[in-house]
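Values quoted throughout were computed directly from the atomic coordinates according to the rules given, and no laboratory measurement underlies them. Owing to the predicted nature of the structure, the values given are computational and were not obtained by experimental measurement. Cβ atoms are built from the backbone, for glycine too; each structure is taken alone.
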Structure I
Amino acid sequence: MNIANKLTVFRIILIPVIVLVEFFPYSQLGISMPYLTVEHVTLSVKNIVVLVLFIVASFTDFLDGYLARSKNMITVFGKFLDPIADKLLVNTLFIIFAAQGVVPIIAVIVMIWRDTIVDAVRMLVSQRGMVMAAGYLGKVKTVAQMVAIIFVLMNNLPFELFGLPVASIMVWFATLMSVLSGASYLIQARSYLTESM
């Protein structure tokens, strides 16, 4: 297994670690989770730990792609696993946020629906020998999701100090980009989807 694929696997391993940090029974074990306060905004140390893990995982996404392209390490295994790792990471955090009531559940549902539909479309067209690479809107969607996750974990700091709901705006922007990028994939594959109707 080359270094790029090892980084992808490492990213997947970090996901259950993030879940464990989020749902570890601290209070039942008598562990008091400290908080940091910035004026009127509180920020849990647990959120900071998850933020660091998420940033590390996101950086491995950039790094494994860079190494795969620049060092000619592109493999079938990497092509298969990398997008799965990305979606597992992002969707896991959004599901956690929705379970905690931090982000609207409808936004998370829409983003997961989009990923499911796009994956099904990609699988269908791949059977016909067509490869659907990530388009511009898909890349914007991914960046928007990652930025939204960072702001949610930061309790909207520093914008919360000025009453600006940037975290919420980014969640809805990521949702919009999910819908638009999903639609672009459907448009690309429309001839394959409609040929047997």
Structure II
Amino acid sequence: MIGQIKVWGRINSSNVRKVLWCLEELGLNYEQIDAGGTFGVVDTPDYRALNPNGRIPCLQDGEFTIFESNAICRYLAKTYGTAPFLSEDPREWALADQWMDWTTFSFGMPFRNLFWNLVRTAPEDRDQAAITHGIEHCSAQFAVVDTLLKDQPYLSGHACGIGDIPLGSLAYAWFKMDFERPDQPYLAAWYKRLTKRPAYQKGVMSPLT
């Protein structure tokens, strides 16, 4: 039986967007509670009892509580997912799952620096060297993805799944930010497919702030 699902975190966080998108793909009812950033909350004793790190997102499913966005998405997929979003083949699952960690460790930090400079920093205070490095690094990493997507429509394989969620949540900002991107047609086609999904529209495509 599905418990009362609560998601703690502000919707303009890419990590929160992952969880919201996953919930929408799975068709689950949930309550989203603003926390983090200007909303505060994360330093309160009640929130620290849920997540001692004081970070977002955090998810409550009835009596069960979990933090870390990738872990939350894996939990939701394995608890409530069905094919094709959740593959029952452990090798297919692993091939999708690897892209979750790849996004975090190979892509995430340079992208974060690029995003903070272009979206959350006043023009006069931006670090142009960090912006240039971020674009170059992310473009090189996206080239790997572009090559893969030449032969399959999604990072998860033949259907959208868990492997698409972390990078797909960042791809929204990549294509919305104002700078010149390299021509990576298969990556662009993948992103366009994502934008046509109602779950992506609702979970991810909120204003960049």
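Of note:
- Ranked by FRET efficiency 1/(1 + (r/R0)^6) of positions 72 and 96 (r between Cβ atoms, R0 = 41 Å, to 0.05), structures I, II are led by II, which has the greatest value.
- Computed 1.12 for Rg/Rh (Cα atoms, Kirkwood Rh), for residues 8-47 alone - originating structure among I, II: I
- Top of I, II by FRET efficiency 1/(1 + (r/R0)^6) of positions 88 and 144 (r between Cβ atoms, R0 = 30 Å, to 0.05), largest first: I
- Between structures I, II, the calculation of FRET efficiency 1/(1 + (r/R0)^6) of positions 24 and 160 (r between Cβ atoms, R0 = 30 Å, to 0.05) yields its largest number for II.
- Read-out helix-only ellipticity at 222 nm (-39500 (n - 2.57) for each DSSP H run of 4 or more, over all residues; to 500), computed value -15500, structure in I, II: II
- Label whose coordinates, when log10 I(q)/I(0) by the Debye sum over Cα atoms at q = 0.09, 0.19 Å⁻¹ is calculated, return -0.35, -1.46 (choices I, II): II
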